[in-house]
Structure I
Amino acid sequence: MDVSRVISEGKMSPFQLKAVAVCLIINMLDGFDVLAIAFAAPAIASDWSLPPVELGILFSAGLAGMMTGSIFVAPLADRHGRRTLILICLIIISIGMLATAATQNLTQIIFTRLVTGIGVGSMLPSLNTMVAEYSSDRRRRLAVSFLQVGYPVGAIVAGVVSVYLINRFGWRSVFVFGGFLSILMLPLVYFRLPESLDFLLNRQPRNALRRVNTLLRQLRQPEVSGLPQLTDENANISGFSVLTSSTYRARTLFICVAFLITLSAWYFVINWTPKILVDAGLSLNAGISGGLLISVGGVAGGLSLGFLSTRFRLRRLVATFMLSGAVVMTLFGQLDTQLSTMLVTAFALGFCLAGAMIGLYAIVADAYPAAVRSTGTGWAIGVGRLGAVSGPYVAGLLIAAGWDRALYFFALAIPLVVAMILVLRLPGRRSGPAVQTQGRRNFEKKVQ
């Protein structure tokens with residue numbers, strides 16, 4: 001029996017669906033944890049008399065933590081296990097959220113938000129990898145899309161819950177609530193989320209054979225009597241060395257740049273649209289509605305990408321979303337201030353950009369062999385976070401320089417065409433050769 005194909009070529013079993021569902025719930029919680037600060041910020045600024053500059057530093061702390069976690073901590077999942085890292089990250093997030101509720105000054109809350117961001121940023125690549133590895137080939141992209149849609153859904157829930165909690169109990173209650181939710185997730189992950197079968201086969205930690213057979217029984221598959229023999233060289237493989245090897249170097253570069261460009265456009269749109277609509281002459285409520293419609297459009301775009309990816313080639317589909325996003329961004333910059341037209345276009349903007357962004361998460365899940373998948377995903381997401389920070393900042397510089405709306409929207413849309421070209425020219429996945437060219441093992445060995 002080829003153990004590596006038990007999941008990839010079979011039907012999605014209830015056991016696999018439960019694993020994917022647990023990851024989805026965690027990602028929704030991440031959306032809550034990250035966006036909680038945005039909804040609590042007005043009350044925090046009022047309590048501590050924070051000027052806009054200091055508030056901006058507070059917002060950036062979480063994103064900086066997420067970038068740090070994605071690049072430097074997420075790769076540990078390839079050595080110590082996806083499930084293990086998810087449990088550790090949940091503990092970090094719980095501590096960070098509860099500590100935020102107890103802060104007394106700006107320095108303290110910046111530190112606690114940095115810690116929370118590290119936990120979230122470290123965990124997201126493992127969630128993406130875990131869902132990819134527990135999904136069949138046919139349903140993998142759909143499952144990854146559902147996972148990523150959970151993040152904005154969690155953000156929307158954060159907004160609704162935060163309004164109630166802040167009005168009733170004050171801003172600290174939002175972080176207490178989020179911290180206890182993270183704590184409640186610990187037993188769910190410990191008892192219901194299995195370790196990745198790919199990780200157990202490729203790293204073979206202590207009791208790997210017993211754990212593999214336990215998973216096979218839960219998958220209703222026959223047990224195996226042994227695992228592939230590993231050498232000391234195999235156990236010491238460096239994920240980063242594989243990403244930068246001749247086989248994967250171009251792929252890593254293309255994916256990272258595409259993430260950076262797409263997240264830059266997304267965070268520019270999601271952060272600036274409400275103010276842009278108000279500056280264009282619409283009411284404050286209309287501006288807020290425009291921002292909300294971008295998020296709603298993002299959920300619709302992500303789900304559409306997932307369903308369409310089961311019928312069309314993923315890279316062409318993602319490239320289409322990117323090109324459509326560039327066109328809609330350009331159109332949005334040239335529209336008049338008619339409310340209905342602006343709001344419909346805002347929805348379309350969220351639909352296209354989120355579809356492109358979530359499609360990249362599906363692409364990176366297929367781009368690397370299992371032994372370095374979390375490392376590759378972490379680096380792609382980490383570099384993308386640079387775009388999350390730089391996109392809104394560059395837009396602010398252009399607006400401050402006096403560029404009109406049509407011009408700066410066009411300037412920020414052009415890079416999406418570059419991202420589209422990179423996705424279309426992305427080298428095809430070849431499982432294992434990069435490792436073999438370094439004298440390392442073939443990660444796709446069959447278990448006889």
Structure II
Amino acid sequence: MTSAGNGYHSPTMHAERRERFLSEAGPGVAVIPATPVAIRNNDVEHEYRQDSDLYYLTGFDEPESVLVLTNQHPDHRAVLFVRKRNPEREIWDGARAGVEGAVRDFGVDAAFPIEELGEKLPDYLENVKRLHYCLGRDREFDGRVLDAVAQVRKRARNKVLPPGEVVDPGLVLHEMRLRKSEVELDTMRRAAEITRDAHIAAMRVAAPGRWEYEVEAEILRVFRANGSPRPAYGTIVGSGPNATVLHYRANDRKMGEHDLLLIDAGCEYGYYACDVTRTFPVSGRFTEPQRAIYDLVLAAQRAAVAAVAPGVTVDDVHDVAVGVLTRGLVELGLVEGPADEAIEKERYKPFYMHRTSHWMGMDVHDVGPYYADGKARPLEPGFVLTVEPGLYVAEDAEVDPKWRGIGVRIEDDILVTADGRANLTEAIPKDAEEIERLVQG
């Protein structure tokens with residue numbers, strides 16, 4: 001197995017995943033395309049990142065590739081369509097695996113040039129009852145798949161039938177991805193270590209008079225210096241009133257002495273994401289209203305983390321956070337009580353308008369259903385989810401002015417274990433006194 005910030009690659013591990021998918025999916029053929037290359041402007045491309053499903057099953061990170069999995073072919077169970085070697089293009093863009101490298105280095109049974117997909121894909125679909133393909137994600141590629149099905153349909157006189165049903169491969173594949181293996185968890189722990197170092201560095205560099213983007217630059221520097229190829233999502237560095245904007249991204253405000261700074265930042269490492277939010281006073285000292293809100297959010301976060309265990313649901317975790325937050329808001333005079341009535345009538349929503357948790361993994365908002373048969377699904381060992389309550393008092397909120405412009409969110413990544421939980425990001429400081437000491441120097 002090789003490892004780097006760009007991803008873990010083990011032909012044996014990926015082959016085992018493919019075999020498990022084919023076994024659980026039943027007879028059929030799966031077609032999983034790479035993420036399309038996206039143009040940033042003119043002839044400049046956005047940074048490329050492979051489709052998570054394709055990488056999970058192959059470790060192959062080149063664009064213009066397609067994975068075909070089948071248990072209906074006499075010789076081929078895994079086939080990659082890839083870019084051919086091209087010495088001229090490789091001078092500009094870097095080495096390619098090519099057809100030979102796809103088989104040699106990635107353990108598939110066969111590989112063909114991507115230009116031959118239209119010719120060869122119909123052969124794999126002959127007399128196959130079920131096609132596993134995610135329709136609607138990439139409309140252009142949908143056309144190529146449907147053209148292949150149409151080609152098979154034209155062979156009906158030769159006693160050949162096309163697939164009779166199309167099923168999203170995510171029904172099986174995303175259940176696999178939802179349950180993390182030890183290799184995956186080790187990768188996520190390393191992502192958490194890098195993210196820890198970045199948040200601590202941000203706390204040390206933040207100061208009144210500095211710009212949000214200076215703090216962002218320090219975070220990204222630490223990510224890259226530790227082998228992370230990219231952040232897992234757009235880094236949020238919101239000071240003062242910007243901390244009350246949930247997906248603030250401009251990061252272009254000069255920080256004031258009495259500001260809170262909300263940082264939502266996590267690195268990607270080995271194709272796995274980390275997602276952490278911390279909030280702290282730029283000056284190194286909370287004001288009394290800021291500390292009251294911060295302590296309330298921290299109490300809600302700790303209670304919600306403690307609620308994570310096998311058998312509970314994301315709704316249960318959310319309800320715990322809502323209960324603590326709402327009772328605190330009533331005590332602070334921000335919400336009219338009594339607390340039970342305020343919860344029932346959702347009076348907390350002007351200040352807490354998002355959910356408490358989402359899945360974590362290869363994608364920062366990872367795959368896998370939250371509900372089954374209309375009910376929230378129970379958590380199981382191996383699931384990883386965020387716990388991230390917050391309170392956001394807008395500048396124009398109709399409350400006592402001392403609360404206005406205060407935004408606090410605290411977020412950790414929690415692994416469900418057989419006997420409870422493990423906080424993958426516990427080492428990132430969130431105790432108020434410890435944060436103040438770090439920021440002060």
>> For volume of the Cα convex hull per residue in Å³, for residues 309-380 alone, which structure out of I, II has the highest calculated value?
In response: II
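If you rank structures I, II by mean count of other Cβ atoms within 10 Å over residues 45-52, which sits at the top with the largest value? Let's see the in-between values first.
Numbers: I: 11.6; II: 15.1.
If we compare mean count of other Cβ atoms within 10 Å over residues 45-52 over I, II, the biggest value is for II.
I, II: which one has distance in nm of label points 7 Å out along Cα→Cβ at positions 37 and 277, as calculated, at 2.5? Write down the numbers at each step before the final one.
On the way: I: 2.5; II: 3.7.
Only one of I, II returns 2.5 for distance in nm of label points 7 Å out along Cα→Cβ at positions 37 and 277, namely I.
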> A value of -11500 was derived for helix-only ellipticity at 222 nm (-39500 (n - 2.57) for each DSSP H run of 4 or more, over all residues; to 500); which structure in I, II was it taken from?
Replying inline: II
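When distance in nm of label points 7 Å out along Cα→Cβ at positions 85 and 293 is calculated for each of the structures I, II, which structure yields the highest value? Don't skip to the answer; put the middle values down first.
Working: I: 3.9; II: 6.0.
Largest value of distance in nm of label points 7 Å out along Cα→Cβ at positions 85 and 293: II.
Taking distance in nm of label points 7 Å out along Cα→Cβ at positions 53 and 125 for each of I, II, which is largest?
Working: I: 3.5; II: 1.5.
For this comparison of distance in nm of label points 7 Å out along Cα→Cβ at positions 53 and 125, the top structure is I.
If relative contact order in percent (Cα under 8 Å, 6 or more apart) is computed to be 14, which of I, II is the source?
On the way: I: 24; II: 14.
Source structure: II.
Rank structures I, II by Kirkwood radius over Cα pairs in Å, for residues 93-348 alone and report only the one at the top, that is, the highest. Provide the component values of the computation, followed by the final result.
On the way: I: 22.1; II: 23.1.
With respect to Kirkwood radius over Cα pairs in Å, for residues 93-348 alone, the highest-scoring structure among I, II is II.
Given a value of 24.7, 81 for Rg and Dmax of the Cα atoms in Å, calculated from one of I, II, which structure does it belong to?
Details: I: 22.0, 71; II: 24.7, 81.
Computing Rg and Dmax of the Cα atoms in Å on every structure in I, II gives 24.7, 81 only for II.
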> With FRET efficiency 1/(1 + (r/R0)^6) of positions 229 and 269 (r between Cβ atoms, R0 = 41 Å, to 0.05) computed per structure, which member of I, II shows the largest figure?
Replying inline: II
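Rule-based calculations on the coordinates, nothing more; no lab input. All values reported here derive from a predicted model rather than from experimental measurement. Cβ atoms are built from the backbone, for glycine too; each structure is taken alone.
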